[in-house]
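Quick note: the coordinates plus some simple rules give every number you see, no bench work behind them. Only a predicted model underlies this, so the values are computations on that prediction, with no experimental measurement involved. Cβ atoms are built from the backbone, for glycine too; each structure is taken alone.
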Structure P
Amino acid sequence: MKVLLTTDCFWPRVNGVTVAVQTLMSELQSLGHEVRLIAPEYRLGSSLSPKDPPNVFRVAARHSRVSPEDWLATKEGRKKAEELILEFMPDIIHSHTEFSLSIVAYRCAQKLKRPFVMTSHTFFEQYISHYIPLFAGVIGYWVSRYLTYNKFKRADLIITPGKEMVKTLRGYGLKKQIISIPTGIDHNLYKNYPTQRKLNKYPILLYVGRVAREKNVFFLLDVLEEVLKQVPTSQLLIIGGGPSEQDFIKTSQKKGIHNHIQMLGYLPREKVIEYYHKVDVFTFPSMTETQGLVSIEAQMAGTPVVAIGVRGSAEVLQDGEGAFLTKFEVKAFSQKVLDLIQSETLWNTMSQKAWAYSMNWTSTVLAQKVVQIYQQLLTEITQTSSP
C-alpha cells in the first residue's frame, strides 16, 4: 500500500505530533508499506534535525504568526507539496495537522479520488486563550468549535489518540466516523537499557515537554517547593523549551529554588530516553494532552510517574500501575512524589509495574490497527465505485 502522510510540524520541532508521525511512518515501513511524508522546511539549523530519510520531502515554509516555533508552508511550498502528492499517486492520504499542508492533502485526495484520513492531536480550546487572548472563555470555545468542525468535516475518517477527543469532536457536531487509536511507543529504542533500576541517592524529578502556560508547567515549581521541605537534595530537570521559558526561570528565582532546577532545552530523542533511565520520578502536570505519551515513554524506562489525572493522562495511565494520578492540587501531587522518593520498596514496586504496564503501548500493535482502517476505507471506496 502507498501511504502519503502530511504534517505541519516535524523535526526539529519537538512535540507529541512530531513523535507520533515519526512513529507511524516507521511502523508502516516496517510492515512493508511504501510511505512518503511531506513536512515544512525549517530554515533555522538545529542539532535536533536529523538527516531526513529519502521518503521525507520538505517544502518551503514561513514562521507562524500565532506560534513562532511553528512553520507553515508558503504558497510556493503548497504548490510543491501538491506536485509531490500527485506524482506519488498514493492509495491513502493521511493528514496529521489541520493547517496549510492538510488543505493541499485534501485537495489532492479529491483529485485522485483517494480516502482522506485526518488525525486530531490537539485540544485547541485549551490552547487558544494562551496564544490569542482575545478568544478566551466562551468565545474561545466557539472559535475552536468552528475551526475544528470545518477542518475535520472534510475527512472520510478521523483518528484520535484518545477517547476524550472523540467526545470533544462529537460535541462539535462532527458526524464522520471517529476512531480512537493511541500512537504507541517504539520499544526498540529502549533495548540497550536495563529494565531493572535503582532509586538515586539524591532524588531527580523530570518533566519533558513544552515550557508553556497551557502545559501547566509552573505547577511543578510549587511541587518542587513542597518536596524540598522534606528532601532538600531533590532536583528537577526540564527537557524542552517554549514561550514561557524565561518566565519559568524568573519565577523559580523568586521562589529561591532555581539552584535545584536544570533547564536542558530540547534534546535529541535518544538523549531524552537516556534521561528517562537516569531519573527517579517523571512528573507530568499537563491537563491539555490528548495522550501524554511522554509518561508512557518514562514508564518504559522503569521510571514511575506522578501526573494530574485528567484528559490524556487519565486515558493512557492507570493509577497504581507504575503511576500515581492525583487531583490538581499541589500538596496531593507533592505527596505522591515524596512517597516514591522516600520509600525504596514502593519505588521498586512502582518501577517494575511501570515497565510492565508500558508494554501494552508498543507502536507495532497500534500501527497494525491503523493499517486495518486504511484497508477498510479502500474496500469501501472500491465497492462504491463498482458498477
Structure Q
Amino acid sequence: MPEPAAALPDDAVLLHIGPHKTGTTGIQGTLAMAREDLAAHGVTYPGPRGAHHDAARVILGRPAGWTHDSAPLPDESVWRDLVEAIHEAPGRAVVSSEFFALIDADRRARVVEEIGRGRLYLLVAARNPGSIALSTWQQVLRDGKTGHLDDWLQHRFRRAEPGYATKGFWSWADPATLVENWSQVIDLDRIRVVVIDERDWAILPSTFEQLLGLPAETLSSRTPPNRNRSLTAPEAELLRSATALTKDQLRWNEFSLFFRMGYAKRMLDVRVPPKDEARPVLPTWAASQVAAEAGATIERLVASGVSVIGDLENLRRVPAVADAQPIEQVPVDLAAEALAGVITAAQRRIRRAEKRVQQLKAAAADRPRALDEVPTRELAAVLRARVRARITRRSGAGPSA
C-alpha cells in the first residue's frame, strides 16, 4: 500500500481534473452517492449531479457533439453557480470534471482566480499511456468520432518521441504535461498526482478520503453507481460498423440517442460478456512507444518535484499487445442487446414527448382562449346562440315553469 496522503487544509477546494479514462466516472458517481456523508464530515460536493461537466464546458467553451453539429453550450450561470457554492462551503469542497484537463492557459488562470488561489488544490491522475489510449479510442468511437483502432492510434497516439505537447491526445493524457501547465498558475506544492494501479482501483477513492480528511472507506467501500467498463472487441466492431452505415444520416442528438444512450448504455449497463470474448488490444508496433512514454513521464514527474501518491512504476504496466484479428461475426445475444438498446432509448424519448404533448394540451384546455385562437365556425355558432337568446328574452318567451 502507498504511503497515505496528508489531509488538505480545513477550507481547501480540491479540483480533480481527471484526465479522461483514469476512473473519473466511477469516482464522480461515488462522490455524488456519498454527498450527504461528505457533508456530515464538512466536505461539500456542489450541485445535484454526478460530475461538474457543464461548468467545465462553460470554461472550456466547447459543447458536446460533433464540430459541425454540436449540442448547445451550457449557460454561463452554471459556472457562476458552482463558484458561488464553493465560496459558501463552510469547510472543504471538491469539484470533479475531466474537461478541466482540456482548458488552455488563460482559462486555467480564470479557474484559479475565480475559485480562489488561496484555497485551491489540484489532483491529477496518472495511468499507463497504453491503457489510456485504448480507453480513449473506445470513448471517441462511442461519440461517433473515429473508426478502426489502428487508424486512430496512428493519427492520435503515435509520435516521434515523448515530451511536452500543446494539442491533441498527449496535451491532456500525459500527467507530466498537465503538471507543467497547471504549475504556471498554481504553486507546485498545491498539486497532487495519484498513480492508478490497474490491479487495485481503490487507490483513487482512498486518495480522496485522505486528502479530504474523511474516515477510511467513506468512499472506497462503495460500489460506483455507474459502470464504465470497456467494450469487447465484437461490441466495438458492431458499433463501428453501424456508425459507419448511419452517421451521415444522423444529427448529433439523434446519434447520441441511438448509439450513446441506446447501444452503448445497454452494452455497459446490462450485457455481461463471456470471459473469453475478445478484448481490443494494442497492436504490437505500439508496445515500444508505450514503454518509452511511461519512462519519460516518470522521469518528468520526478524531476518536477510534484507530490506523487502511489507507485510511479505502475505506469510501466503495458496492457496486452497483439496483431488484432478481423471480426466478421458477432454473437446473437450481442446483436439482440444492441437492437434492444436502440429501441428502448427511442421508446423512452417517444413516451416523454407524448407526455409533454398531453401536458401542453391540458394546459391549453385550462386557460381562456384569445379570440384569434377560436375557429371561425365555433365563433359563428356561439354568436348565433347568443342572438337567439337575446331575441327570446326580448319577446318574453322562456322555458315553462
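Assign the value 18.8, calculated as mean count of other Cβ atoms within 10 Å over residues 187-194, to the correct structure from P, Q.
Going label by label, the one that fits is Q.
When distance in nm of label points 7 Å out along Cα→Cβ at positions 3 and 243 is computed for each of P, Q, which one produces 3.2?
P
Out of P, Q, which has the highest value for distance in nm of label points 7 Å out along Cα→Cβ at positions 51 and 291?
On the way: P: 2.8; Q: 3.3.
Of structures P, Q, the maximum of distance in nm of label points 7 Å out along Cα→Cβ at positions 51 and 291 occurs in Q.
I have 0.70 for FRET efficiency 1/(1 + (r/R0)^6) of positions 163 and 267 (r between Cβ atoms, R0 = 35 Å, to 0.05), calculated from one of the structures P, Q. Which structure is it? Each step should come with its number before you reach the end.
Numbers: P: 0.70; Q: 0.45.
The structure behind it is P.
Kindly point out which one of P, Q the value 4.6 was derived from, the read-out being distance in nm of label points 7 Å out along Cα→Cβ at positions 91 and 211.
Comparing all candidates, it corresponds to P.
Among the shown structures P, Q, from which was the value 21 of relative contact order in percent (Cα under 8 Å, 6 or more apart) calculated?
Attributed to the structure labelled Q.
When you work out mean count of other Cβ atoms within 10 Å over residues 115-122 for each of the structures P, Q, which one comes out largest?
Going through P, Q one by one, mean count of other Cβ atoms within 10 Å over residues 115-122 is largest in P.
Thinking only about Rg/Rh (Cα atoms, Kirkwood Rh), for residues 59-202 alone, which of P, Q has the largest value?
P
Supply the structure label, taken from P, Q, corresponding to distance in nm of label points 7 Å out along Cα→Cβ at positions 275 and 299 with the calculated value 2.1.
This value belongs to structure P.
Using P(r) over Cα pairs in 20 Å bins from 0, in percent as the calculated read-out, with 27, 57, 15, 0 as its value, let me know the right label among P, Q.
P
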